[in-house]
Structure 1
Amino acid sequence: MQIIDPCFTRFKSSIDSYNLPERFTFPFYYQPHPLCLLAAEELQVSLDQKKALQHDFSQSGKMFGVLLVENAQGELGYLSGFSGKLADNNDLTHFVPPVDDSINTEFFKVEQKVINDLNAQLALLEANPGIEVKQRVLAELTSVANNDFSQLQSQNSAQKKARKAQRNLAATSLSDAELTLLKDKLAKESVADKNELKYLKLSWQEKLLKAQQGVDTLLDVIVSIKEQRSLLSNSLQQKLFEQYRFLNIKLEEKNLTDLFIDTAFHHKYGVPPAGAGDCAAPKLLQYAFKAGLKPIALAEFWWGKSPKSEVRQHKNFYTACIGKCQPILTHMLSGMLIDDNPLLKSLSEDKNVEIIYEDDVMAVINKPSELLSVPGKSISDCVHSRMKLLFPKASGPLIVHRLDMSTSGLMVIALTKQAHKNLQQQFIKRTVEKRYVALLSGCPKQLVDNEEGLISLPLAGDFDDRPRQMVCFETGKEAETKWQRIAFEQQGEQTLTRIHLYPKTGRTHQLRVHCAHHLGFNTPIVGDDLYGAKANRLHLHAEMLKLNHPTTNEAMAFTVAAKF
């Protein structure tokens, strides 16, 4: 008798013409397999039709995933999953369940009830009007005490100055005996002033201590309950982390705490990131391993309204996040044949760096796409290493500014320490003029209605998904990009837009995010594999550079056309 798996979905259309991948998807950089694209299309049709999900995707979008799997009978199908919850529910029919459901177990409910009871106690205690009354009395007494103390100090200071004047006058007008008597009298007055200040201070200290004790009596109970709640919350959280146990194909288990123990996040905060383990990819793999299904390929896509900060567009595919998913998926995929990580391989070894200009103190080059500006973690081939070979007698750091690995175009190289300092100051003071040309993967309305404009969106690194950047109005750094529309271009049935971009600031991925983010053009640059879709290359090129010569101060301008 065949067991019916409620999460295993058979393809609605024929898949006989499709070839299976030889290896499983490398989840942090991939192009969706054709069968995953088909599965995603079928799921998206279902999402359009499913009103029972009770989630308004026009208000908040969600990441979904499909996992191509093979069952025990050798039949191909797919699993569907989503990250986090939908309409405050994390276990919906036909979608894989969460990795752990401890929040619905008895131990969680019992311990959570204790924490909830403490929260209720705190709410009552913190609402006590007596706290505000006593705090106000303490503040008023403190103000009066400070005023009295200040007045007496001013009075004593004036009296001290008068006594000094008396001594100076008496030294020239009194006899020695009279002067001795006067000094003794003035010394006693000085002691009396100091004692008066001391007794005033002691008097107010006693009154303020009594008022502070009245406040502390009420607040200490609150502090004690908060400490108790914190201990219980941390204990419960740790239990939940230990309950989150992830399998791999060999059915080896590791819990969330163990998986994150050596990560930078755990070293900084002492716990795994919030939401770790609740993303679509870990949920899909966990279900497959438990159900005895063989994972074949994976793909994840965004559905619905774009989020406030990250670049996520409706129906676009995205890789798994580094911060939350890398430690988990590294364990879950161990023992499987995985696609090679393309980020570990240099894609520019056969590409030459063109020298546009050269003299004794500087050079200007045309960097090819996919060549790093400086060495990476696993790739040493870069502009810096090539310049060291090309200019062996050069002194100083050589690199004055950088271009993204995928961006081609003009870079200035300093051949002396003095030239490096001068050129770097020009970039810091923003006197260098830069112009980029980009090809957008669509025709945004903003560019149809206007020929030029300005995008101002502050940027911050996405801690959970480096190297991606996100728009953040709270912690982001100022980022401004002036733009000019050049032309609309037709490629088959698609209309693309060619534009000039003039970055006022030089934030990481600034131009790419300003184009792709929904508050910018909402249209990624063609070939943007981080914020859009992969193509033969990123269609972004630094085509113009204006600066002053570092020794002669002569104005210099360089241009090099894009090869797209």
Structure 2
Amino acid sequence: MSTSLIQNPILAGFNPDPSIVRVADDYYVATSTFEWYPGVQIHHSKDLVNWRLVSRPLNRSSLLDMRGNPDSCGVWAPCLSYDKGMFYLIYTDVKRFDGNYKDTHNYLTSCETIDGRWSDPVYMNSSGFDPSLFHDQNGKKWFVNMVWDYRHNKHPFAGVVLQEYCTVSKKLIGKAKNIFSGSKLALTEAPHLYQRNGYYYLVTAEGGTGYNHAMTLARSKNIDGPYELDPDGFILTAKDNQDLPLQRAGHGDLFDTPDGETYLVHLCGRPLSGPRRSPLGRETAIQKTQWTKDGWLKVIGEAGDRLPSLNVIGPNLPAHPWPKDDIQHDFDSEVLPSAFQWLRTPEPSDIMSLTARKGWLRLIGKESIGSLFTQALVARRQQSFSYVAETCLDFSPENFQQVAGLVCYYNGHKFHYCYVSVDDNGQRFVDIMQCNAEQSLALNFPLREGHINGYETDARFTLPKQGKVFLRAEVNDDTLHFFFSIDGIEYTKLPVNLDYSIVSDEAGKGEGASFTGAFVGMACQDTSGMNVVADFDYFKYEEIQS
């Protein structure tokens, strides 16, 4: 047993809104997945240093169907807990977030094992988002969520609501009570309850999920309040220290080690130094804390009190590494590798097959890239600032409405797409399309006749009528280059320097409008309705350390 050094973030790339639970010597973190399917990622660790993905529990239509959900809606802020041999997962399926209204449907599912078949959902309420379930020492269970107020003369973040949950009737009982209105920073969300030394402690996130984000703490002798705020301010925030490498620190959860040490997990962002955008999205980090003599909590570490640190002194736990993830996937199994997800639909057979052509992933062209319903896009998270991604495509389009290729994707308004299609004369070609998000009407903006970043472009290259095409993306911080090859050996660079920073939370509508992170993967569209197929032989993703 020796003290370990934990390097942040512990879950790199798009893994926001962490909820953590310890069961004996095992630690599990659940994070938001928004419009990506299956819903909720659960990672497992035994030493708080090494983590592996063990489950995406919302994996069937009875638990989650997001067809029609707007970008950055879907699964927000799950809460994972454990009580008397049962795992409990609370989650929200958000159907709308633009405008004054939020349609936020909250559910409960449970399972005896973390990677088993989770129960059909129990509907809880729709009054707000960021729900959590608290197991009181007296045997009761309590449900809390922030409440959303759509009225024009009210603050939309209207506090934290508490209500009892009955395990027999499987519904909320009694009247809901607003127990906490938040601090002056406002935008109070992400409530979690705890018990310690005769107090109920309430952790919340405030300040929005951008660069003013923070974690606050309040406490009360009674679960329904009144709650007093920590007199020393926030548990954790980087809002007044914009030079720290970990920014946007907030939305977190507390846990104790077997030795009684208290740590917290929280979301954070690592912006690029130039454009101050975060293609990696909101990630999960961990911090060591300390209880003060008067019963309050603060983060301690190399960055200073109440600040997020890159390197954290871990508890005395034996090292427990997991096997490293594969760099290349050859699609030899009938099961999609766990690194990949798709968008919205609970019916993956509508958009893909791993059996139609042995050793290949077949995508079935459906709706346009950016569709909110059914589109064939299968991708994995970006987890490093610089990487190379590569695939081999066998695709024979018959008309201009049929396209397939390699995509760097944030959402339907922020992407770069190296695609293969055919012109009106039947000539197959490779080209680039992109959506900048600043140009709200330019969903598939062609580069070959325009310019980007001041550079004239002519990205189209003709291809043989049939046969494989190898596509490659090389990302270096805020720059992206695409390449293609016919033989997989000699590659030609497409002569466009792409601004990769647009594939980020902060681009387009800006901070607070987007909540996910960059993906890279394979796509096929057929807006003619003929369901043309594209076959992918392999997918390779290799990180480049700068």
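The figures follow:
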| read-out | value |
| --- | --- |
| Comparison of 1, 2 - label where Kirkwood radius over Cα pairs in Å, for residues 131-386 alone is highest | 1 |
| Structures 1, 2, by mean count of other Cβ atoms within 10 Å over residues 411-418: label with the highest value | 2 |
| Entry that produces 44, 22, 18 once semi-axes √(5λ) of the Cα gyration tensor in Å, for residues 203-530 alone is calculated, selected from 1, 2 | 2 |
| For helix-only ellipticity at 222 nm (-39500 (n - 2.57) for each DSSP H run of 4 or more, over all residues; to 500) computed as 0, the structure of 1, 2 it came from | 2 |
| Which of 1, 2 yields 41, 24, 22 [semi-axes √(5λ) of the Cα gyration tensor in Å, calculated] | 2 |
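Read-outs: derived from the displayed coordinates by stated rules, not from any lab. All figures in this text were calculated on a predicted structure; none of them were measured in a lab. Cβ atoms are built from the backbone, for glycine too; each structure is taken alone.
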